[in-house]
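Several structures are given next for inspection.
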Structure 1
Amino acid sequence: MSEHVPYLDNAATTPLDPAVWERMRACLEEGLFGNPASAHSYGVAAAQAVESARAQVAAAIGAEPGEIVWTSGATEANNLAVLGIARANAKRGKHVISVRTEHKSVLEACARLEQEGFEVELLAVDRDGRLPPERLAATLRPDTVLAAVMLVNNETGVVQDIPAIAEHVHAVGALLHVDAAQAAGRLSVDVNLLGADTLALSAHKVYGPKGIGCLFRRRRLRRRIAPLMWGGGHEDGLRPGTLATHQVVGMGAAFERIHACQAEDRRRAEAYRQRMLTAFAELGGVVLNGRADGVPHILNVAFAGVHGEALTASLGGLAVSQGSACSSASGSPSHVLRAMAVPDQLAAASLRLSVGRFTREPEVEAAVERIRGAVQRLRAFSPLWQAHRRGASLSALYQQPVAEALAHG
């Protein structure tokens, strides 16, 4: 790129940490090209690197190395958990619970289960994006085999009360799967404190390489998850295929750095989030999609009185998003914001800004000024905004209840 574009889309993917790349480069240059499943010296050297990385990831989440199963990313891990647990336990029951705000890799896996004869209940969240644990508890049944609830929402940063949910799920003998892709490196993720039976992680959300992730699964569940693919006994029979050693090493290095970097990453993210909130509040008519106590690296805000497509076109390629990168190609309003009862027009005029380890203040300031300028220009010609300035409430203008704005203009 000839012009530096501020990058505030770290929830979609993060840059590769140079320290992680050094470990990957060394792996490639030191001749670790052997197949980790081979018995000769080249394979043994590669296998040792793989197992070292497995231990690094396990240590970061309070697991045992043998409980880590390598996958191509969190999407595959979510599919392996949701489909694998449901299918392996179908004789016990066919009732599955999830949440309307889950990532599409969970929701579409649940849709597949419905085609196979499972009964899937997708629970509603409150207007702030939280799922009350007692709401989930009320839907649990003796034939419930699985509940899938993400720890941190990828669009709003809302954090769910997973320990309380786990307690309810386990009380009926069901299993709990947690998508923690957005939580690692931002929150303390300890599988034992959370009570998760399975948990999905991704390297490229924590400054590691794309194409590698893992599924944590408790050792006792070995026979309670059915594989999705066949072709070898790799990964305890759950995931066949030759491992990409350098990518596995990269994920291990990325998770090893979590403990060293997390406190400073969080401090900087909190400062940047507050700076953006303050700057946008000065505009008036700006609505926070989510909760103030969400993870600090994600900020999702709606700009009332602005047409969504016009806003996007006015940002000049600024690296922010309107929702999940996995769903942006559809062009439809965010399913997460819809589940939170955000009006479609307001959802379309929402932006997700997500900062990261390598975000710096000039980038944040440049993005803030570009967004503020675009919103002000568009509102100057907006009949909706003029009506709001004359006293009409946002709820009346959008003909639906609208969450309290950060500030009223």
Structure 2
Amino acid sequence: MKQTHMDKFVIQGRKSLEGEIEARGAKNAAFPLLAATILTTEDCIISNLPLVEDVYRSIEILQSMGATVEWLEERTVKINTKDLNPATLNRDLMLKLRGSVLFAGPLLARFGQVNLPQPGGDVIGARPINTHLDAFSQLGVNVEPHNGFHMEFKGSFKKKEVVLSEFSVTATENLLLFASVFEGSITIKIADQDYQVQELMAVLSKMGVIFHTPKLHTIIIEGKKNLKGFSHRLMYDPIEAGTFVLLGATTGGNITVKNVEFRFLDLFFKKLQDSKILFDILKEQEGVGDVRILPSPDMVIDKIQSWIYPGVHSDLQSAFGVLATQTPGSTLLHDPLYEGRLKYLEELTKMGAEIYFADPHRAIINGPSRLYGTNLGAFDLRGGAALIIAALIAEGTSTISNIYQVDRGYEKIEERLGKLGADITRVTA
């Protein structure tokens, strides 16, 4: 499913929405699992994959190095990397995909060296990979700039402890992947423990790695030279579920969101309750279930601050921003993590929202505002999803360009929203 970067969504707003929508597999948890296949010569099976651009690109990167990939079912893939050759790596694909940085750890572990270009992805401010490079060099990996960067590991550790320079999901994952094939224990401090990291640890455990988490944000890895293959069903995407819940609250529809991973959304649901958003949890088993969002006449949001796990996810902040345009009074949005995350608010201002920027990390939204359809552009994946929600409640027609950003993370979003009653069409230029 390759889209051009020229596709657009055309949306007629103010249609009433109702029905069911399911969250698919977790895109950001899929990357590290795909990367983990490099650590073993045995077959690895991953099911419940979301069929999105970023997942296809990751699989193509593996294939470019000689991995054999077989689709067993629509969402289930079998991968074997025993004949992997990093020299044939497709660098152009790496440049398109920020998640591609996760290939550094396992390639370094298996081959002792790796040449990687600077990875691509979202336009949400400075997201350098310095944290990764710094962490690897703490362990004794030699890192040199070279059309991107060249990394080499001679097999002896400088020390067995790494202190990450910031909370970083991908740097934590990269170190877990790298350290998994070495005997003895390696400690990561200031480790992120979000859903993607927990999912990767579950898979590495199946492969033979032992983990200890003696205190918060500390992970001790006991690696193993020969790791086994694995079979794993990918968790559902808590971000997609959260986005759909906020879509329901914003449109005032009667929407049921299926496959909600509650265990990663505790504070999110607490914020919904505090904001007087009405919802019913229909069924829940082992932390996963369905949520029905009901029309909520008394919604009010005072402040949304996104933070590392277990905080409100930065990836959900943009959908909260759209909701805030429809609630009375002022809402403070604060995203301390990324300075480009609030860019989508400029697009909401074009639609008629009243928004004041305090600085690149904070904005105040005064509501409720009537939004009017106009021409919009998606700068990043989550901002693009937020603009779709805004267009669905706006009067008239909106056009959203650069929707490749949305396709990177939301599978066939126009078809799924269409089933709820949305008037949304993909137009190929």
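Observations on the model:
- Distance in nm of label points 7 Å out along Cα→Cβ at positions 212 and 292 - highest-scoring structure of 1, 2: 2
- Label whose coordinates, when Rg/Rh (Cα atoms, Kirkwood Rh) is calculated, return 0.97 (choices 1, 2): 2
- Across the set 1, 2, mean count of other Cβ atoms within 10 Å over residues 20-27 reaches its highest value in structure 2.
- Structure from which 2.1 was derived, distance in nm of label points 7 Å out along Cα→Cβ at positions 260 and 348, options 1, 2: 2
- Entry that produces -12500 once helix-only ellipticity at 222 nm (-39500 (n - 2.57) for each DSSP H run of 4 or more, over all residues; to 500) is calculated, selected from 1, 2: 1
Every number here is computed from the coordinates shown, using simple stated rules; none is lab data. What you see is a predicted model; the values in this text were computed from it and never measured. Cβ atoms are built from the backbone, for glycine too; each structure is taken alone.
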